[in-house]
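For reference, the structures are reproduced in the following blocks.
Read-outs throughout are calculated quantities, based only on the coordinates presented, and are distinct from any laboratory measurement. Quick caveat, the model's predicted, so the values are computed rather than measured. Cβ atoms are built from the backbone, for glycine too; each structure is taken alone.
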Structure 1
Amino acid sequence: MRRALVAANWKMHGNRVFVKELVSGIMPALSGGVNGVDIVICPPFPYLQMVDALISGGEVVLGAQDISTHECGAYTGEVSGSMLADFRVRYVIVGHSERRTIMAESDQVVVAKFEAAQRDSLVPVLCVGETLDERDQDMAEQVVSRQLAAIVDKCGVSVFNRAVVAYEPVWAIGTGRSASVQQAQDMHAAIRRLIALHDDEVAQSLQVIYGGSVSPENAPELFAQPDIDGGLIGGASLNADLFVRICKSVS
């Protein structure tokens, strides 16, 4: 039986006061964990140490929003996996659609970041998904297959034993628009099927989560689907009550 995973991606939001209030609102309800659910908070880099201190002693763990492909050196502005591990970071998001589009990160860059995360014993949360144009052209599965194949071809399928895949339809991020439950389930099943072409055991144990305007209202039905193992939560994770309700809606 796969464990569920719910991760908060705060993106570039917050300040010291906001972060303290948000975590203080989350921890009383989630510090003891939710049965069968891994809960991760991914704040902006400057607040990693602060969040680490605020969640210390509870079941909630720390994640990061990005990672450098380099371990050290003259790379101004970059943050390495070993630096993240210093702050007890356990998970790191790689290949988020905003990095792929705004920062023009290619599949090859995403692969390098995926490898960097695992090199420093971090669990990569690999984001895959299609744009609205790609879905309208019936290319959604083709796009996701390419993104997954980039990892498998370079690293082998066994690396997914220590990874999470987050399906995020780009057209449903921050828009208030969500894929239908059936659309989300179909793509999660497709992801598992694509991995199973290489190794069925890896596919069946892989956590595949949904990211695309998840809310307390749609989370119960989404998370009840056989191939949806939780969510990568954006806007709703900036509200303690909404995030707690989403975490507790995992059946």
Structure 2
Amino acid sequence: MKMLLIDAGNSRIKWATVEGGLWLQQNVLENVHAPALSMAFSELPPPDRILVSNVAGENVAQVLSAACAVWHCPIEFIVAQARQCGVLNSYEHPAQLGSDRWAALIAAWHLELASCLVVNCGTATTVDALSAEGEFLGGLILPGVDMMRSSLAAGAAQLAQTVGVWREFPRNTADATFSGSIQAAVGAIRLQFEALAVRGSVRCLLSGGAADKVQTHLKLPLVRVDNLVLRGLQIIGQEN
């Protein structure tokens, strides 16, 4: 069975084709170029199933549906469940958990089968705690590093967004805003890691397009896992 897996995030759309557990093709497109998906998908083999995690809104959902219409294959937009693929969802309203976070948690559980902190650094940074029993305990959502910097530039006239580098003690405004954004993300991740570590051994799974910006500063037991959402979609598709 051929599956087309699609991860539509706030900034980028990633996709992969999978058959027999093997990844055959994968690619990525910026959301601003989403209308080009029809051309990109025309080069793919017809899938038997299409599984989508979409957190980019209704307009992107319509673009995805139009791009996939040529195959006459129904699109399955993933929604978080109360329990799925070995993971228990303890969100107050399980279906309100973002499909990207849910798929990433499922992928993390199948990779680790142990307690871990699932961190995705993208437009937003999400920091989700998974127990040693496979229970999603809860998590944080905070602005991504670039969003923090752009919001500062938009809200403070003297903090125009310019390129900076990380410094422990910044001595210019560009470095101060960049380093502050990095430290804010790192601090949130470390605090959640410490809170989860009280329960026992834990390590951090780090993913996302902005992961490089925070990884060297975390100083935590971690493993870098790209495409966690797509991996989770694959597991969901294989189980169902």
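Given a computed value of 14.5 for mean count of other Cβ atoms within 10 Å over residues 33-40, which structure among 1, 2 does it belong to?
Details: 1: 18.2; 2: 14.5.
Structure of origin is 2.
For which of 1, 2 does relative contact order in percent (Cα under 8 Å, 6 or more apart), calculated from the coordinates, equal 21? The read-out was computed on structure 1. Here distance in nm of label points 7 Å out along Cα→Cβ at positions 169 and 225 has been calculated and equals 0.8, so which of 1, 2 was it run on? Comparing all candidates, it corresponds to 1.
Comparing structures 1, 2 by Cα Rg over 2.2 N^0.38 Å, which one has the largest value?
Values: 1: 0.94; 2: 1.06.
Across 1, 2, Cα Rg over 2.2 N^0.38 Å peaks for 2.
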